[in-house]
Structure I
């Protein structure tokens, strides 16, 4: 019998997968996991739900633990938290350090301190870290491109992958291989394919179905609201594995005999089935004819649902519309209370000319619009503190710093080229550009210290003499040793 060790997966990671319902003999793990753990390029075709990639990411974590190198997971903006929630427990079991690039500040520090082994973020966030000279693609051991068909743009990927070593592992997770075929051909050529979400040439199923727009984090709560709205005699909540069990336990009514939990391979016998994780086509095709399907569709997954079921109707959950109605009722209550309080003679005198010219209802409507459009009264400004006299900058703080630019004489670069790219592309005033030192393989350019970081970030990725350049602050050199004091002349020796 095949075990996790046979799949090149540590026992701790294998146990973590088994707790979530995965088996080493399952079709989604038996061939995929050892392929990824051994460092081969792979393409996983699966429905757009992070749970389907759990065995794959366990193999990525195992490889990062065994061979070192940084793992980089690039995903759509709306799915960053969902992918981080997927990989963080696996990284903890593997003993590697993982983080999500929510804001550049903390991640920049972790990267510069070499305190990060697995990074989850969007291509745009990764490119921003590259321009800060924090992310070093040359250290990447594995690059995972998650759902590239949902990305806003693939342009940042060109700059990121330019410095990734050729021997680095490339893994692509997609629900639409035809839609991202150019990306597969460019970055994962001859990668081994695994899985199938919707077979090629398959048509969408004709059956009763509803689609609920929700977020990745609120799928369990949305399932509970759907049950309240539809109130079926029997219902099943379908998930790819046990990853959502804790959230569903907290959201669903405890001990409700009408609600069951189903997973792939188990027959569904319920009036309504709620797909908390989006399923493959065969799971929907095997539903009983009288069972209604409800798909929880986070941002970016709507095209996949349309490929599963034709004519699925949206099911709107109580939310912003109900909140607006509640707020309107509260404002009407305030108006009624003010009318009941009386003492409105002064206001009536002001409005009397308008009431003679216009209908009273239209005057009231105009006043209501003005009331809603009026900005809130600003707080009283605090008294301005008297600025302390003194120099604008601390003693010894440099006015200019040097930028290290990765292009020099052997690339055919001249000082005029550097001035041109700084003034025209980066918009640095000509008078703020200082001395330019041109060496064989690099150049040093003096720029204002206050804007040096922004200038380096904007300059990185530009092309100079057909060479893509990188700019960063020159490392501080050790201060020169102070000259020794001259020796005092020795007195002449007395004659013997």
Structure II
């Protein structure tokens, strides 16, 4: 399969570069190398976001963002249960969050594939209005009305909403989807996302990295097929940060390297501003809001609103009447925050995006000067401080022609079109975001496939036994970048047995 993909890549480049070949001959050749979906019907591209989600489909050769039942092009990734225990998803759920905070789930994407003991889960527990509990398998789950809900199940509720939006558009059932994930998601997080699609009744045709999807959306409308470009995609969303570098050449979108932080996004900016407002209120009123979930949720919504306003204004007013009650006396919040104050509060969060950008350049083997275009993706890139930091780092003004909120879903729809054979002159070559390997003697992690290796791929290596007379070995397959196996994520394990006893080091095991 690996060699088939490489052959397809070589053939695609050779056909694309030969203008003398008849178009029909080229198209026939392209189609013969494309992997087409075996399930009939349309494919919906879905950006399953931490804060907002978006769905898009192909109309002819162009991706189209779908409007949901509320008339919105993006859907808040919020789920709540009303007084009748009926599930509500989207903007209606978001509007009820302030009066029903304990039963309202948001940013559940940050829980996907994480263990309850993960230090980042403790951070979430401190700032979330809903309960985060330990699942029987040790994962971090949510709890609403005494019922435990896995992040995959929570994600499925949002995907169901996206599925219904697509079905309303097509007026027929939709069973296939291409779903995006952060480029730095590990295998457990990707599998959990696929599980969410399955629960929602969708066959996930492909999991595609969010920056890669954005590059596809950019490439379809803004790059001539004959152009050769190196593009950096800086993606700062609601819960995660990704940076990817791609080479675009004759319809081939080849990811050169990727990096990121799966726990850095707009939610952290909200919490930083929320904590500032709570502390300010405590100093002024001598009252701690932390014990009042309703008050904290109202303050959280005000903080997010102010954050968005500060993207276009230099000052935001925050006015919340009857925020709390102190010994029968109502307490109100009326304050102002300037853009410069806000930028000081979040400066370290913005600066955390720079080391991954530097590592990505190094892994791709290029310099800043080699970058032809910088794309900004994710709602947080509307923040002037973020855009200015990116421009300063790369030394060029970012491209303004892609919608930060919609380009990922559009790219997912385009990938769906590729799988259906509608883009026979395009091919996407992605990479492994993390290294893959096995545990060897001394608990060492031995890499077999290095991070940023073009996929699909395969690799083998010959090992031997560690003890005399050994007739079986346990193979633990891991993913990560730490030197010791125990510090990486285990994907699975199996046992090899049946080889004859021999002195250690003699058996050759591939």
Structure III
């Protein structure tokens, strides 16, 4: 009774609960000895249940032997992804992670890309229709609870929606989904509402800078959204928001019924040029993570930081940075962030633009060297400080392999697959068959956060499937010589 759970206590949850146990068995084994415990509800050595179970085991073993192959990582991940799909009323939804998270907008839309890649088209459509009906003036909810969708503090959810729509159209090789209705609007009308509203500006402060074409975002509206205290205050122009915006504009340019009147293609080109102009750090050889603008000033007046973060990988994978030399340098820089199965959210190096994190008037970190490699302790004073400042994330890790293969083409695909293979250790530890939310940036890289995270599974699966495409090089890859 009242069993104490220290991990729940650390996270500020109810730490004590009663656990039921019917008893236990003990045995002593020596050397290579094994013991097998078989339990049945019905008595009898040859009960129907036992016969059926034995047949299944024999059949499964024979099938594996005939294949000559163990379960592939792809197959395991497809099985794992099933556990996150739930029904909300008549629509499909996604649980972000177990045991603590619910269904969130950003996570659900990123997971939708993995569902599409895995061939779960109908499930993906339900999610897109569910979120699409809640679009209001360029915003989508961060969380849906029945008909409640009030929290819209996100700049990237509507952009991930657009990226997922693009994936759907490619997967079906048809534009038919654009004409699907949800709450008396077509998907086509919804995506153009998003694009037009972001140019004008949303009620939540997300808006396009007309001088650069870049998208301004409030401080905690990206996936790096810790607040109270703000662990990564990226108010201004975060790089991944620009990559997503560029991809969204490119989508709108292809499907504008009045192409000659639409601004989409020229805006996409403007954003591409502005990323190179304002984000590229020549001396460092990578992209600034954010152009910081405290007062919402234009990108030209914003301050570029020199924090090395993995968000810039999306600029390659989403096609916003095409310069091959830049892509190679970005990959060289981001390689220092890699740990087995994950990628650090911040490099362990000094920064020129200080990142000071205060809580109740107390400084929690070294502003000039803000890296935190261990995610442990009190939430506000320790874990939030580390969450996006050194903690390694699984969901963004596959983007490195994807960017590598896109940049180096045929010569780089096998290397990219090898990096993805390092995730197998995570899948075989902790919650078996699943991918954890985060791991420590510091060795020995302990698993932290949710034991099973939806977008960690879905992104790994999506990129594995992508790299296994027979025509991957012809359809996606570049031809750059490896150094």
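Taken together, the values in this text are just the output of simple stated rules run on the coordinates, not laboratory data. Note that the structure is a prediction, hence the values are computed from the model and not measured. Cβ atoms are built from the backbone, for glycine too; each structure is taken alone.
Descriptive notes on the structure:
- Identity of the structure behind 23.9, 80 (criterion: Rg and Dmax of the Cα atoms in Å, calculated), options I, II, III: III
- Value 14.2, calculated as mean count of other Cβ atoms within 10 Å over residues 228-235, assigned to which of I, II, III: I
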